[in-house]
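Each structure below is given as structure tokens.
Bear in mind that the values in this text are calculations on the coordinates, not laboratory data. Model, not experiment: these values are computed from the prediction. Cβ atoms are built from the backbone, for glycine too; each structure is taken alone.
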Structure I
Amino acid sequence: MTPKTNRRNFLKTSLMVGAGLFLPKSIALAKSNSSDDKRIIVIGAGLAGLSCAYELKQAGYNVLLLEARSRPGGRVRTYRDPFADGLYAEMGAEYVDSSDEHVRKYAKEFELPILPAKQYDGIYVRGQHLSMADMKSGKVPLPYKGIEQGKLFGQEAAYLQEWIKMVQELGESSKEVQALDKMSVAEILRKGGAPQDIIDLYIYTNATESTSIPSKMSALNMVLANSRTSAFSENTEEGRILGGNDQLPKTFAKKLGNKIHYNRAVQKIEYTKDQVTIQFIENEKRQSISGSKCVLAMPLSVLRRIKIDPLFSESKMYCIRKQSYGHVMKIAMQYSRRFWDEPGSIGQRVFTDTPLRRVYHFSIDQPGPRGILLSFTSGDDAKKLGRMSEERRMGTAQKSCAEIWKEAPQYWEGGVTKYWNEDPWTRASYSIAGVGQKDFRDILSRPEGMFHFAGEHTSIHRASMNGAIESGLRTSEEIIKS
């Protein structure tokens with residue numbers, strides 16, 4: 001974006017890029033052989049479908065991948081063209097934790113270096129600016145009642161000790177522990193004596209990561225996370241692929257070649273005892289293709305809109321229809337000067353209770369005076385922003401940044417948002433452990449006849465790129481072993 005670029009053109013370009021209008025269409029599929037009793041059809045070219053198809057192709061299987069979008073990657077989405085000076089921003093899946101073995105395995109195989117992320121160094125809550133160092137040392141108190149001073153995340157643990165002890169004494173699979181799934185996070189915290197401030201703080205810490213709100217999140221999941229000491233914290237080590245996370249799905253796609261067919265929105269799935277047939281739209285016409293097996297690697301928020309004949313088992317269909325998802329939005333803001341790096345700044349990566357929630361310097365690997373502040377917001381804040389026009393969203397973002405960095409307005413150049421709940425091929429954030437859904441993952445990941453099920457909602461590493469790939473590897477192994 002040059003200095004002469006106005007905001008209207010910036011947003012127009014951004015929306016076109018976000019819609020994928022500059023990407024080429026794939027070759028016609030309708031002209032190919034529509035039936036193959038050895039073909040394996042994978043639906044969804046997110047990381048789950050890509051990794052599954054890649055491993056099946058490597059093993060010599062005849063695999064075909066259908067994708068509704070004109071690009072690979074699903075919820076991995078890197079925006080480039082809207083920004084100046086070669087800047088880019090991750091508008092979807094972003095972080096690669098130190099324990100994300102599957103992402104790191106393929107990043108190494110494809111020679112994609114991972115850039116460590118900066119840790120949180122600033123806090124802006126209840127109108128107060130705090131440095132993370134001052135908060136940790138106890139020099140400046142966090143303005144919430146009932147908390148343990150010196151830390152930001154994990155404040156709920158003090159009010160869960162009764163149930164954490166129960167897990168340790170009775171085991172995770174005990175009836176008493178499993179019964180916690182009937183309670184929400186908000187309910188169990190109140191039962192444990194937590195003041196409202198603790199619940200409020202949880203909204204901006206761990207509930208933001210889950211993209212939901214405490215009243216809709218399973219207490220069981222929270223208690224188990226705390227008993228395993230694996231909950232997200234200000235010390236979690238994160239990173240991202242240098243140059244853009246979209247390089248990972250693009251590399252998968254390149255290696256799959258003509259096995260991927262884009263712009264094929266599936267409308268119906270039907271099957272007999274020995275054949276599955278997929279109906280989809282190609283060049284505005286309904287077409288079909290058949291195979292011996294099918295991997296469903298799309299979000300359930302999309303799958304539940306597709307006709308399935310005959311229906312899967314009652315338990316599978318129930319989980320498909322009821323699986324909980326949150327709300328999530330990314331906001332990228334380009335400034336002509338990196339004021340957040342200068343002396344006196346609250347920090348480069350700031351935790352807030354503003355509608356932006358997490359705001360951080362994204363362009364740390366890019367030279368030049370310009371930079372991008374990226375926001376990750378979720379839950380009710382994302383939902384409220386999602387109802388606004390793009391202009392109002394950016395106005396809210398500008399106002400919030402001005403609260404955090406008073407000099408921000410004078411360097412503003414433009415911005416763009418991505419609200420995943422309005423994306424037609426996602427319609428949600430990622431899956432969450434909802435109240436009463438403790439068995440959902442096991443049921444959703446279970447094969448049924450010719451069908452195998454992938455996606456982060458089926459993974460033991462829920463809500464992550466690592467989980468998506470793990471599920472793809474699991475389904476490919478299921479098929480190979482069968």
Structure II
Amino acid sequence: MSENHFLHGFLNPKSIAIYGANNKGSSLAGLQLMNLIKSGFNGNVYPIHLKLDSVMGFKAYNKIIDVPEIPDLVVIVLPAKLVPQVFKECGEKGVKKIILISGGFRELIGDRKNTITKEINNIAKEFGIRFIGPNCLGVFNNWGEDQNQSFNIFIWENLKRSKFSIASQSGTLSSHIWFDPPNLDLGLSRSLSVGNEANIDIVDCLEYYKDDKYTEIIGLYLEEIKRGKKFLELAKQITPKKPIVAIYVGGTKAGNRALQSHTGSLAGNSRIYKGVFKEAGIITTDYVQEFLDIAVVLSKGILPKGKRLGIITNSGGPGAMIANNAEKHGLVVPEFSESLQLELKDVLPPTASYKNPVDCTFDMNLPYFYVKLPEILMKSGEIDVIVQYGVFGWEEALGEYLKYDQIAQNAEFQQQPDEVLNKLAQKLLQPTMANSQKYTIPILYVNPMNFNSSWSKKLRKNGATLFKLWDRPVNCIAKICEYVEYRRNH
């Protein structure tokens with residue numbers, strides 16, 4: 001069980017000491033402590049500071065030896081040259097877990113010789129210390145053992161809980177992607193920023209996530225893999241049960257140069273990495289947006305059974321582009337059987353097309369567009385996933401028109417109060433969400449209007465997986481279908 005893995009203690013400490021913490025809100029150490037307060041941590045907090053008596057309202061201590069207990073976890077945000085002595089003091093205190101935020105270790109390059117990593121590794125080995133970092137941002141745990149609290153020292157926003165967990169060699173990727181949670185329908189379970197991996201690495205994270213009941217989807221950011229054989233072995237055990245989505249950065253001259261100065265990583269040939277990922281069934285992408293798209297779709301919990309795509313649209317152009325892009329990415333856009341075409345023909349207007357894509361040509365019969373057509377396709381057994389374009393909302397657009405007196409005085413608009421629109425969204429979405437679960441067929445919606453518009457929010461609130469344009473849903477579902485095929489064969 002994951003509770004027995006050593007990383008569980010890093011995510012669930014009862015007490016924490018922070019070196020470098022101060023009252024400067026813009027300092028990295030100050031932010032670590034403020035995030036701890038914001039997350040509702042109710043354990044003991046011990047700032048370590050040579051001069052201050054109080055930090056952020058907590059009693060401060062000059063040295064770790066003065067702290068009245070052995071902290072479960074120590075966080076260090078100090079200049080690199082001070083770290084070996086601090087490690088020694090922590091070891092003498094009896095500390096067993098450290099998160100080393102500080103940079104200035106292996107990532108230094110050129111003529112500058114740096115042996116500090118070797119020093120702290122020797123000290124850690126002497127005292128039996130495990131540590132994350134250096135050059136990382138720390139950990140995030142949205143599922144504390146006390147279910148009412150999170151443990152967070154590096155993510156600024158309050159995030160909803162999910163079963164998506166990240167392990168990243170970049171602190172930025174594991175934190176900056178969460179700056180805008182209202183526009184990202186993706187929660188977070190755990191996040192481990194491992195930095196230079198001087199002691200704890202990505203493989204350790206995979207070992208923990210493999211058996212973690214709060215992790216069902218794993219996201220990785222990789223610059224190198226130190227224990228390649230063990231990584232491959234673990235990934236092969238995990239992917240038949242839990243999808244892994246990975247970004248690998250490296251393989252180009254510019255990319256490798258940047259990595260050398262970032263974490264000191266020695267990136268390998270990208271083709272070798274892609275081969276390893278493919279063998280292990282890992283979903284790969286080079287793009288952060290696609291990384292998030294894939295995670296969002298996977299988090300809905302419905303995997304397509306195959307690669308057959310059904311397209312519903314109220315405009316011919318997007319339908320054609322979706323179909324074209326889908327086939328380029330390995331999806332199948334089947335022409336529907338004669339019996340299915342006849343069934344569709346009975347409910348569609350005379351101007352519609354029903355071979356696949358199903359093009360309603362801007363007909364405004366909402367119940368059949370949102371409910372009946374998806375249900376017919378799902379029941380048919382002829383498709384495995386649906387992309388539906390044209391789930392518009394008109395509230396904002398009508399408001400703009402009515403600012404003009406000539407329009408306001410003459411146009412006949414049927415404006416409805418927000419309460420009515422909320423009920424309408426529920427009525428249109430809930431039956432299809434239920435059918436999606438019943439027939440195990442995911443449906444991805446596209447509304448080219450503002451993603452955070454009133455109607456888009458209503459759709460998302462009622463369970464819709466929503467995209468603003470039509471390329472992204474096709475691109476991400478194609479990769480998910482490849483993963484499903486791997487999983488079926490393993």
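State the single structure among I, II that was used to calculate volume of the Cα convex hull per residue in Å³, giving 144. Before the final figure, lay out each step's value.
On the way: I: 144; II: 181.
Attributed to the structure labelled I.
Between I, II, which one scores greatest on Kirkwood radius over Cα pairs in Å, for residues 142-325 alone? List each step's numbers first, then the result.
Values: I: 20.5; II: 17.8.
Checked I, II; max of Kirkwood radius over Cα pairs in Å, for residues 142-325 alone sits with I.
From I, II, which structure was relative contact order in percent (Cα under 8 Å, 6 or more apart) = 23 calculated on?
Working: I: 23; II: 11.
Going through each structure in turn, the value belongs to I.
Also, quick follow-up: I, II: which one has mean count of other Cβ atoms within 10 Å over residues 94-101, as calculated, at 24.0? Walk me through the numbers before you get to the answer.
Numbers: I: 17.5; II: 24.0.
Here the read-out was taken from II.
Work out which structure the value 1, 8, 15, 16, 14, 12, 10, 8, 7, 5, 2, 1, 0 belongs to, where P(r) over Cα pairs in 5 Å bins from 0, in percent, for residues 302-469 alone was derived from one of I, II. Kindly include the intermediate steps, with their values, before the conclusion.
Working: I: 1, 8, 15, 16, 14, 12, 10, 8, 7, 5, 2, 1, 0; II: 1, 8, 17, 20, 20, 15, 9, 5, 3, 2, 0.
That value comes from structure I.
Determine which structure produced the value -11500 for helix-only ellipticity at 222 nm (-39500 (n - 2.57) for each DSSP H run of 4 or more, over all residues; to 500), calculated from the coordinates; the candidates are I, II. Please report the intermediate quantities before stating the final value.
On the way: I: -9000; II: -11500.
The read-out was computed on structure II.
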